[in-house]
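So, here come the structures, one by one.
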Structure P
Amino acid sequence: MKMSGAQAIIEVLKREGVRHLFGVPGENFTPMMDALYDEPSIAFIVGRQEGGAAFMAEAYAGAGGGVGVVLGARAVGATNLSIGVHTAMENSTPMVVLLGQLDSRFRGREGFQEVDLDRMFAPLCKWSVEVSNAQRLPDILQRAFHLARSGRPGPVVVSLTEDALHDELQAHFSEPLAISRPRPSPDEVSGFVRRLAEARRPVIIAGAGVKRAGAEALLVQFAERCAIPVLAAWRRHDVFPNGHRLYCGHLQMGTHPALVDTLRQADMLIVIGARLNEITTQNYAAVSVGQRILQIDIDDRMLGKAYPIEQGIVADANQALEALLEHTFAVPSEGWAQSRRAVYEDVTRLIVEPHEDYVDNWQIIRELRAQLPDDAILTNDAGNFAGWMHTFFSFRQTNTYVGAASGAMGYGMPAALGVQLAHPDKTVVSLSGDGGLMMTIQELETAVRLKLPIIALVFNNNMYGSIRMHQEKAHPGRVIGSDLGNPDFVLLAQAFGAQGLRVTNDAAFANALRVALAASGPVLIEIVSDPQRISVRQTIDQIRQSGIRQ
């Protein structure tokens, strides 16, 4: 089959099941745009900045839309979208990144926007490669999709020279490869079962590996069979139903000390598809050398990376849990799990107390939980405002949260667009601070253009809140660089063609949310927040006084 390199790319995308291509076009991609014109099965979702488009693609894939595919032109477009590549790597999200590159005849001669893209992206992805020979395009791209999906999923970057897009080739395509799902050996399983029987206070830490394997239901069965409390790793809230009697909290930034104690008091950690990273382990302070660790991960590089472990199993989480459930377990005293659940319920209890004179974020989260359907999907940006959601929102179903483990600012609202495209029938709500939202606010036009009914909440305290908090802790009263000015968010939303609402007290939020849920297009709700209320447990003055006393 004879075709151009650009046509071969579109054919690969079609064969790999791609339905949405995200990006910002560049002039060197015009052959590919022309080939895409003739392929109605693939929608081109044009963003207003490559970083926002990459966030959309990552969230689309993270929400179950398949492999996220994003397009960026040459060096400037590529550097813009690199934040999304980093996020996909941190999130273990399958993504294929197509980057424009100058004509191969001009490489190494200071050509316009020349950057060694494959070398630049190598530390940020699973594989990066440059293709200058059109004949190699089909097999390299199909390998890129396989690598993005397989093992620990992640991003793959393909740099495409301009001549490779124009040149003709005799194309041959293969069927997409099946993904390998490794299963633990009988000896590994028996060793795991034997060691688990010796634990008296075991805790499961569940992460992205469980979600990517679709193993949430099996995790519930395993936890119930063994009566083991479950902690969700950083930004993996929906890995286990939060209302379940064995769910004991989310290991986030600023986790309540009583919840951290569940981790500290455990005599055995069963780590399933989770990295024991800085945030999950509370700055590596909540896990001690004396604790026994059993770890299951599909990526052998994760085993023992942060702490010495007693046993490591390289396996798909679904396969590992299936194998374990074939055995009978000695169940520890249920009093351990019951006591830790009681602690969780105590520190996350929300009291109904709407206020007419100010915004209390507890009440905002309570109202979200009351009005949103159980299958609504939340995305969020980085910032202190997220602490209330991380602590108090109860995720009752699987695949109802999409967040950036990288902590990228600007993620929340573009991510909601990607999620909405993956699930057009679901309610999708993003939570952002004013600092993060302003980094990608232009993608609100994309939501308007595509008629996506996202609900974008912006908690506006006119500052980079998390930076301010850390300043006050380390240098009380010496504030620099964290105060912000903002536009009128309601008028700005309206200027983009969206509906804009503002609430200055939490009692008014209930009606604003009802209006947003009934809308057919995007709605932005500005929540005017008191700058003093900087975190879930402390005000700025309290942090400052504590720092001064030290």
Structure Q
Amino acid sequence: MRSGAKVAVVGGVFLVVAGGVGYGAYSMVSEETGGGTEIKSASAPKKTGPPSADEVAQASKDFFAAWSKGEADAAAALTDNAAAAGPALLAYRDEAHISKVKLTPGTAAGATVPFTAEATVTYKGRSKQLSYESELTVVRGLTTGKALVDWEPAVVHPDLKDGETLKTGEASAPPIKAVDRNGAELTKEKYPSLGPVLDTLREKYGEKAGGKPGIELAIEGADSAVPARTLLTLTKGKPGKLPTTLDAGIQTAAEKAVKQYGEASVAAVKPSTGEILAVANNRTDGYNAAVLGKQAPGSTMKIVTAAMLLEKGLAGADRKAECPKTAMYQGRTFHNLDNFDIPSGTFTTSFARSCNTAFIKLIDDTKDDAALPKTAREVFGLGLDWQTGIVTADGSVREATGGEAAAQYIGQGTVQMNALNMASVTATAKAGTFHQPVIVPRSLDDRQLATVSRSLSPTAHSQLVGMMRQTASWGTAAKAMASVGGDKGAKTGSAEVAGQGKSNSWFTGFSNDVAAAASVESGGHGGDAAGPLVASVLRAG
């Protein structure tokens, strides 16, 4: 046993002695729920039902005692998954170099016991105190009926997830002092949404920025491409100065905006250059959905669809367009929100009021189911490999046929986007040409940026921008954009998700040389939830 415990066979059973304390006669059996092992008494009757308060107190007390002594195997044996708990607890002691552990339980809430951990992290003569709060839950082992700690990595540390481990040593990358486009420092503390971004930038550009690594306690994952997350810094090292394209003022507005809704994301870019100005999220899982998300964007996709129809001459901003309550394409029926119709109107009217059927009825005229994916890729740069400086999902409009191709016209089906993708789409519509989004200057590493084969035709460009201006003036985006000044345009969207009672809210818009997009899961209409987020960001620009 790696903890130094001795195992002896007495009378045909195992006697486990750890630190001079005999744990009694037990046999090792498989725990069905966790894939590990639990200790089963040879004579005690099997208990059933939830653990009692006394069992919860005793099980947690025994676990805390073994853990605090550094007896990884003994502590793991008191869980329902010793195979997983053992390595994690051993790494806590030997890889993270955490000692002098004091675990103080709080008041139990049923079978859940909160606790405070206080310890010392020591590495090569450097020491620092570590303290944090976590919790554990006691469950009944299905095989033996014993009260056991329900093993989760978060028991060791609340930020630890499956496949991750704690490690103390020289940092994998030097620290950075990231600054915005005007030289203002960007930190996780001031801009929480930038945490994942700054971690990635540090890992990728720390050495290029001229920094020197320090010593730290960090969470490392099995995937080396995912940057480590620092928990405690023993020695700071020397930070290198890293310039970014972000704007501290716009980032502040974005951070504040997403707090209005749960599961919200927003991104902003500069149309004339493609520079990323802000990225913010408010999600329970901490996922950077603003740049990594992959969801249907609803009617915001009509910006791309309209561009394709305008370039092909199949629609014109001032030409009449049919907008019935429903429309069918190859056996699939599409309808407008609340089944509205526009008895007589132009293509601009259908765009501004987000009429689905007006777009569906024009599909046959394209005579090419791949027309939309081609425009998305060739003009808007979607699906290309964006070298932004961080990892991003760069949009996807796959080739499809029949009803699936029709669904793509209105941003449903297999179309996958995130806030950064749609902010870029709006930036392209405003500028007339695609500029690949970037978050750090290309000069840092001379990376190859994605380029498109052509710009929007001048005629299509002027009509598209005009239609977006009308949408912001009197269409579905008017209410949200009312407080935004300058030359402005927008498009709303709501994306239906199977099994989800309320649509996802999408909104994208521009004001002068700032374009922004936002999504709010289960937010409903685009102008209701995502719209105010985008407006806040645009006002800051």
| P(r) over Cα pairs in 20 Å bins from 0, in percent derived as 21, 51, 26, 1 - corresponding label from P, Q | P
| Once distance in nm of label points 7 Å out along Cα→Cβ at positions 116 and 148 is calculated for every structure in P, Q, which label goes with the largest value? | Q
| Which structure, out of P, Q, was Rg and Dmax of the Cα atoms in Å, for residues 180-347 alone calculated from, if the result is 14.2, 43? | P
| query | Among the shown structures P, Q, from which was the value 4.0 of distance in nm of label points 7 Å out along Cα→Cβ at positions 52 and 108 calculated? | reply | P
| request: Assign the value 21.5, calculated as mean count of other Cβ atoms within 10 Å over residues 84-91, to the correct structure from P, Q. | output: Q
| note | With FRET efficiency 1/(1 + (r/R0)^6) of positions 60 and 428 (r between Cβ atoms, R0 = 35 Å, to 0.05) computed for every candidate in P, Q, 0.05 is reproduced by structure Q
| request: Name the one structure among P, Q that helix-only ellipticity at 222 nm (-39500 (n - 2.57) for each DSSP H run of 4 or more, over all residues; to 500) of -11000 was derived from. | output: P
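Throughout, read-outs are computed from the coordinates displayed, never taken from laboratory work. In this text, all values refer to a predicted model and were calculated from it rather than measured experimentally. Cβ atoms are built from the backbone, for glycine too; each structure is taken alone.
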